[in-house]
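Dropping the structures in below, format is structure tokens.
Since every read-out is calculated from the coordinates, none of them should be taken as a lab result. Just so it is clear, the model here is predicted, and its values are computed rather than measured. Cβ atoms are built from the backbone, for glycine too; each structure is taken alone.
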Structure I
Amino acid sequence: MPLSNSAKAAAAASVAALVALVLRYRRLYYIRHHTEWWRLSAVEVVAALRAGQVTPRILVEQALARIHQTNGQTHAIVTVCAERALACADEVGGAGSRAPLYGLPVAIKDNQRLKGVRCTSGTPKNALCIPEASDPPVAALEAGGAIIIGTTNLPEAAGGSHTFGPLFPTASNPFDLGLTVGGSSGGSAAALATGTVWLASGTDLGGSLRNPPAYNGVVGIRPVPGRVGTSPAVATHWRGRWGIGLHSVSGPMGRTVADAALMLDVMSTSCGVGWEPSAVPTPPPPPEGGFLGCVQAALSNSAEGVALTPKTIAWSADLGGVMRGVQPEIIEGVRRAAQMLAEATGATVEEATPAGLERSESVFRTLRYSRMLDNVAGGPGPAAKQWAKDWMPLTKPEAVAEIIQATQSGFASRVAEAEHARQAIEGSWLEFMSRYDVVLLPSTSLLPFPKDLRYPWKIGEVEFDDFIGWMLPCSAISILPLPCCSVPIGLSADGLPLAVQMVGQPNGEGALLAAAALLERAVAASNNPSPKVPIDPTPSPKPPRGTCCSGPYTVEEAASHHRVPVTGSPDVVVEYLKSVGFQGMIT
């Protein structure tokens, strides 16, 4: 019996629906398996995860493949948690999950503890350390849906802005493999720049969330102390022993301002954890909609965004000489960025510097010595003596010099004097910030330098007394309770990333990130846009770049410069690591 016309139509409709369904799933399969997800931003990928366009496992597999392709050149990631990450990918919720980082692979710095995963802090002393619990910011990331795929390279004890050390190969800059990635969160920045992860964490005492992003063309944020949780052992040191206002903080890095804001939203769910409220007041909650919401509002020019837009902008080339040796090309980049931000927002802009900053360098240096005494030697008194006996021969001379300073007679009174001076500098800055919404400064003194140097001891004609002198563009801000970030602003004449440091109001990360996003958009539309990351690692050209500075190449030269005994001999360290069965990079 022939089919009726209505039956034929129904059958045709069913076939058409089936074909459409097959085509839809074929298209979805193609998108899932043929899209280079590692090239997209974290915000874009999280949206795709929620829409079911990609799965966490596919992202983990692409991240592992990208690590395999690039990590042998950059040495950005030192411990890869492949099996753990794949297991986590298979366990997370399905499409539509509301976790802010649902299924997104991220990396953490190798001094931030993840339960059951090696955490060396870059030191022989901790070479075999396996934490029994995760640090608050790491736990917050996992609770927010992130999949931690590995830990990133850092210098010994996270000390210094160049990522080399006794445990792992020196990290190499993706834009020029002969140059430094900065530090101490250098591995995190390089991992972002090469597309091995979408987000990465870092810590910042003297600039480690600002210097590496500047050298690798990505974004880094140093939030106010207390915004992101910390290890109680770290927080107790500051006020419990010394009573000082210099703090190491954890924070995010991303390829865009929006990505970094997204990560800060998740990390800040640990706000106040581990900090002593009497020493570091818990910051107010983020604005409604979070820090990412502030960025999106500013870019959409909504009423909320207009309220966040800066009205007054200041910029400074060197904070009245505090930042010594800053290269002219970097200064010109800061001036140009300030002008672009003013044109994009209609704000007024002027070159200006707070008064009374002359002691910024000595204040940071003294307060930092106390930090290194705890971080490396375990504290003063018997602990320091035991460290000197057991571990000083394996420690780099730069760190030894700092600990020697911190164990000298009268150091406690020097710390008290430095903290008094720090409070005066803070007061000057707060008065200055009452007149400006945001301040633009250099993120670094110089462009990336050759990775074979331990540190610059001379830039042009400017000489430095130790290995942290050249870091002043960042460390001069670390003594303040102000949020700051580093944002790419184009390329140098040699094709290396340029960046600007932006300083915001107390507890003002939202407005700071809104301004950073507006600058990011203005730079993208300029005649010198920022580098489009991620990139494939680039071999060093000939003649080599980064030759404007000089510095030590060996432990002997570094020890002589710091006037301390030679320690940290590579042969001695290698022999020790072999004796304890250290595995090196686990990739």
Structure II
Amino acid sequence: MKIFGHSFSDTFLSVAAEPKKGATTIPLASSPAGAGWRVGDTLSVPQSAQCEYDSNSNLCADQTEDVTLTGIAGNTIAFSPPLLFDHPGARDADGALRFLPHVIDRSRNVIIRSENRAGTRGHVLFTGRADVDVRYAEFDDLGRTSIAPIAAATSANTNVKGRYPLHAHHLIGPVQPQANGYQYTFIGNSVDFGLGNEGPDGKKWGIAIHDSHYGLIQNNSMYRASGGGIVSETGYETGNVFDRNFVARVIGGNGVRTDDRAFDNTKQFRAGVGFYLDAADTYTGNVVAGVLDHGLVYTYGYKLDSIKQATGVVPSKQGNDPMVPGQGKTVVGSAIPWNGFVGNTAYSVPNGLTYWWVCTDWRTPQPACSSTIKNFQVWHAHRWGIFAYQSYQLTLDGYVVRGDKQILNNKYENPQGFFAGDYDTMNGVLQNADIQNMGTGIIPPLNVGHNGAVSSPNTFTIQNSYLANRKNVEIQGISSVGKGNSLTLAGRKIILQNVKYGPALSGISGSAWNITDSTNVYIGAGKPNLTAENTVLVHSYNGVAGDDFNLYATTQPHPCSTTRASIDGYVCPLSGTSLPP
């Protein structure tokens, strides 16, 4: 199957200035005509503002807008109708503009749609040895699998799995790769679920990759999905490249935090997430914007939901069919590292990124497995930039966060740049981070592993980073969910190495701390373990070589009683060092 529509070099472009309410023109960062955009195309301007809660609800308005392209002059587009909302960029703590939003062109001249979107909707599925190359096509009002509970495929049931707008299902492709080196190709396509896709029957998964391997999924856009926009389904999808795709306006989900299993024990992926990813494939330069949370907590730009307690069969080499004897190899799902998640972005989302079971099977780490997530950017997230679940030997490198500083004066707001809650975060590293304008920059892991599974104390390191937030580092007590669970936790060592702190945020209410150590406190389901070893080591404080000390909470036994401005706790020099005057 080969489909080729009018080609685009870019289906979405960055703006060159913040779009304002009432605008009918927007300057772009590069040429829309050169990218293949044409007068008459339907454009979407994703929501970019940070949601601000009020005292009465946890709901956020949908501010993504659709307009029609009416003219192109150089890099500037004209459109109608005028914008109804501002679409701001994100700023540093000093007010300098750092990030700008995008405009998406969603029109294609090859269109596949359901005859009646309110009736029995169509779906597109490719499988087996099909030679599939689909480029620059529009898939409208397709898909009938919804975020309602999945049912068995019988004549009495309508919500069965596998009915998605664009679905690669056990797609192996030709024996010899396509000319571009891949087994199948989805480039530049537009998937729009259509108006009215909200609610408990919202249709899910714009592009679904299910046990399909070595494909290229590039420059596609997903629009108005419920549940999830782009999905890798089982975790054994291998060798796929997801590059520069855009998921906008995720409009529904059920907000379920966990695996959310169906009747047949498969995951349903319906929380309301831009990219719902089981497989540790390659993900580069993708963007998610305008995820609505409908008052739900666990909605994200990206969810990396690795596999625990399972093995699977993957191709032993490109072009092999793992279902054919001798062409596959068995792998352990929790031992597959995540090293291909690079340069992805989320903005105007409830939460930027979460991950589960990275190089660990429940509490048991995979000793030969280590992962690195690089250059993830999240801005205008109104709850968490990253919420960390179980991981082992995971390095977050080059993580950048920007919040809307003015929202911090709302007493209901405390967005957090990085929160490693009460699940095992073992031997983790956060380095080269740049987190600004959040209520709290970093809350290090409350749980770094269990006795017998990891060495005690187990270490979490923050190094070579810059923080400019109301609170920069908030250290809470060693704890885990559930009554008594904290008593089995390993000791914890937190290392802050060459972390620099910006000046206190101007015009923002609330206590300002560079480091606050409250190790006897955790506001949550668990109670802190006050007997496990709990060490906080600070080296080169605020970038000053030789400014090295132990930090003790005021409620801990402490060998000194020295205090310092902007630090909540007792500051005791490391052996052989002295604090700067």
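Given structures I, II, which gives the highest value for percent of Cα pairs over 42 Å apart? Kindly include the intermediate steps, with their values, before the conclusion.
Numbers: I: 19; II: 23.
By percent of Cα pairs over 42 Å apart, the leading structure of I, II is II.
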Item to check | Label whose coordinates, when helix-only ellipticity at 222 nm (-39500 (n - 2.57) for each DSSP H run of 4 or more, over all residues; to 500) is calculated, return 0 (choices I, II) | outcome: II
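I have 3.0 for distance in nm of label points 7 Å out along Cα→Cβ at positions 197 and 325, calculated from one of the structures I, II. Which structure is it? Mind showing how you got there, number by number?
Working: I: 3.0; II: 4.4.
Of the structures listed, the value fits I.
Can you tell which of I, II yields 8 when relative contact order in percent (Cα under 8 Å, 6 or more apart) is derived from it? Could you put the intermediate results ahead of the total?
Numbers: I: 17; II: 8.
Among I, II, the structure yielding 8 for relative contact order in percent (Cα under 8 Å, 6 or more apart) is II.
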